[in-house]
Structure 1
Amino acid sequence: MRKLFTKTSRLFVPVAMACAIFFSANGYGQTTVVPMTTDTICTGDTAKLAASSLKGSSVTFAWADTSGSTSLSASAGDTVSVFPTKTTHYRVIEDSLGTKDTTFFAVTVNALPTVKMTLSDTMPCFRDTLWLFGSGAKTYTWGSTLKDPLATGDTVSDISLSPRTYWVSGIDSNGCTGVDTAVNLIRILPTERVQGYVGGFSLGINFNVCNDEVLTVKSWYGTNTYTWGPAGTVTPTTGPETKLTVITATAVTLKIDSSNGCSINLTNTYFPSTDKPALSVTWRSDSIICFGDTAKVEIGGAVNYSWTPSSMVADSTASNAKLTPNVTTVYTVKGLKDGCTGEKTVKVTINPLPDITLSQSSNGNILCADVPDTITILSSTGVVFDWGFGVLSSGKIKSLLPGKTSTITIAALSAQGCRKEAQITINVDTTCGVRVGLDNAIKNSDINTYMVDGGELHLKFGSIPSGNVDVEIINLTGAIALRFPLGEITSNENRVLNVSDLPSGVYLLKVSGKDYEIVNKIMR
């Protein structure tokens, strides 16, 4: 008997065997099957088959999968697509007006290769080189979610910059393709910087250091593992900071290892300097002040400054400092310039405020409008007192007749010019007694004064009652520095007084006339 199956198989069966087999009894061999693509495919692929007959027209073809599967796109027609999962023989029955012919055609199926991807590290550190190895195929093509394609070959590499998915496609000797994928994550590097310090100052972006200063180099966070170098130059070589003296240009190295196994290496090069700053001190106020006042001083000669004690300085890094100590204090100010420090001390002397308490003859009881209240100042350190209504004197007792309920502010001035105020209230019942008239009282604005160069004091009198006028210039201790009896003055007169012998300073100008007395402040 002939071979049963070929690529274009025709079956010839003796008539005696026709009842014993399932094939057509007509053995004319008129049907031919050919692949339109290929007769050898890979798992998952499709082959296209075409049947033809020598009989020409009026021919139909019926197709069947002899494996019992349904891997045919159609069961009739001269062309079909097949998608077998294993090597399969397909039967084609030709029918030409009742005359049938049967042919078989084999499609070979090759299994896909088992391609395997192996990573050198499934979670590398940021910027590490990641190696990818392929196996199970003959040739390989690689890609990722960031770059597609990436490379070819059984071993490739990539720089780990972000999490991504890699894929590899491998082709075996049969031309079949297998694929594998892997997800790659990233471990972050330690986020650190280092900073140099000299004398408590941060060097910032400057890398010059005085050759007689100790340079301290610190990490920003101090939460990792640190290794400093060069050994023998820096001390210690481990820990969040190290110290050294910069005699020559020195490259300080630092390896930072984080708990996730990633590390970074940093290098800063420092250079020696000899430019020590010479600090200057310029007072912008008196260095001797009263308690509660502010001393102002300007420091020059450096770029950065630091004051101690810092708790009594408005800005402990300012060159124009405002100092507010509670007691006499010596301040130390340091300056930094080109990696070198200089130092100065300044002293602020504090004079205490004078003590002052007030008492009154009324003991706070309500007085009639025409009854005076005698105010007594109790002070052991006050030398002159400002009674708050144009009167400055050394007297500690005065009888006041305000005419209405009034709170009187009285200040004591010490020999050093320090001032402290106290208040007392005189309670008045304006419905009893003779009311004090204030409507025609002379006001400070009725007498204008101003100083001109050369020591001339000009007085311009407004609406005042005619009469003799005396002028006294009183210093802050209460002493009369100058006295001018002006004689009779009437409204709208002017006078010029020679005060050229008066030392520079602040004074009180007391003008006493008929039924009035006013006090103005002047400056020489």
Structure 2
Amino acid sequence: MSRFGVLAGGWSRCRLLVVLAAVLAMVSSLGAVSSAQAAVVKATLSLSPSTAIRGESVKATGRVPGAVSRPVWVQRKSGTRWVTVAKTKTTRTGSYATKFKAPAAGSYSVRTLAPRVTIARKARAQYVTSTRTLRVVAQTASLALPATLVTGKVATATLTFGPVRVGRAVFAQVWKSGTGWVAVASGKQSAAGSATFVVKAGTPTIYSYRAWTAAASGAPAFAGPVRTLQVVAAPDTTAPGPVGALTATAASTTSIALSWVNPDDVDFAGVTIRRASGTVAPTSPTTGTAVTVTGVGTTSFASTGLALGTTYSYAVFSRDRVGNYGAAVTRTATTHAVVLRPSIAGTVTDAKGNPLAGVYVMGYSLSLGVDWGATTAADGSYALTGLPAADDYTVCFYPDSATGGSADARGYVNSCYDPDGGLCGAPVVVKAGETRSKIDAALTVAGGLSGKVTDAAGKPLAYVKVFVFSESGRNSVCLETSWDGTFTLPRLRAADDYTVCFWGDKAMEGSSGATGYVDECWKDQPLGEGTPVVVTSGAVTAGINVVLSRKTT
């Protein structure tokens, strides 16, 4: 029993020793965990740059406790896993440095793991650093430069890049046809990520520029958007010569007529006219009162709406196409102080509204058997003064010598005043002491007819009477052929029913002097039954030829 008891007591002591060993192991384990937790705090990690470009080399540096060289792993979190992106060893002082390439754009958690290892038969605890955030962003590049630059001038252009990489090589490039993008300036990024260069404008055209940076530290080369620079020629600052032969003449109690000669500068664009009351003319194209701005071909103007018996001073400035003004030429004139009271007055223009000068205006009264005449002025105005009262004045316009219109060479059709568009004229009533104004006319461009009269042998016939008549156009003209048998009937109103007839009683054949030929109308028709001829405004209908037969006795 006693031996059994002793033996039982021995087993109790063994169990106690086992329990004690387990407790000591737990204490030792807790001490190791505590040491690992302390190591988390002591191990360090730094990333440079912390904001990277895809493909760029990122440097990871730090320190792990312990004066021994041991392996360390730089890891990036992907989902729930940690992926190792670089492996290295610490130095004997515990420091480490390695590099890895930045992944696609995004935000990543990065840590350093020093795994548990046994070195020189001594177990080394595991260390894990706190995580660091690595941001990976896209590259940016921009170029700021003027949109327009004058040839020979210079401007500063600024290149700006992101993310900033101080010292990274950057370039300003220009596109050259047949070559491609060519660097015209180079530099390095500043602390602000920028660089500047000077642009000098060359030949006028449109140039394309862009900012470009070379590949560096694994980051690829990158180009910013294209910017255009329009180089323009230096502006014209040469003023045209002044106008010549300027005159200012009182035309009435309320108007002054101006005329001048334009300069012969190739870029002359017209004149600007300004006026001021009194004897001092405006000194610039923007002072005084605006009168008119003309085009290239204008050499006269009527300044109207003025006060009776008042002095005005005018300044005429020549002007070129880009707005340079020539020196002012000035004149002074005074409107009439006495009211001239015409009985009938108006303005004559062409169909486009251009004033016609030199048109003879005649007003006549059948009841009184009297007529008055006047010629239009440069502004197309006319006045028939001193007429006795009558209720049947017909006012007609004869433009044989008209100038200033759009078809002076072709001529204009004779016309009589009729506000309803009639061809024979409407009566104008003039009462005693009354002035009838706005008896105006807009003359249409004339057409014409031409042809030749010969005998059966083809010899020209002179002195043949040619009579032209249009029922619709209320137009009739009569003349004689010339020595070579030709004729031209000008100033005809447009119509499609002209009858052209020929009287050969006094016709004379050029070589023999023979006279006496049969009368007929165009295209071998008897008198009064000629084939209709069309006359078009602004054109001469040619080829109205006829062959007359000799009269038989």
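Bear in mind that the values in this text are calculations on the coordinates, not laboratory data. Quick caveat: nothing in here was measured; it's all calculated off a predicted structure. Cβ atoms are built from the backbone, for glycine too; each structure is taken alone.
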Computed 0 for helix-only ellipticity at 222 nm (-39500 (n - 2.57) for each DSSP H run of 4 or more, over all residues; to 500) - originating structure among 1, 2:
1
Given 4.2 as the derived value for distance in nm of label points 7 Å out along Cα→Cβ at positions 51 and 67, which of the supplied structures 1, 2 does it correspond to?
2
Answer label among 1, 2 for the case where Kirkwood radius over Cα pairs in Å, for residues 75-274 alone, calculated from the coordinates, equals 22.7:
1
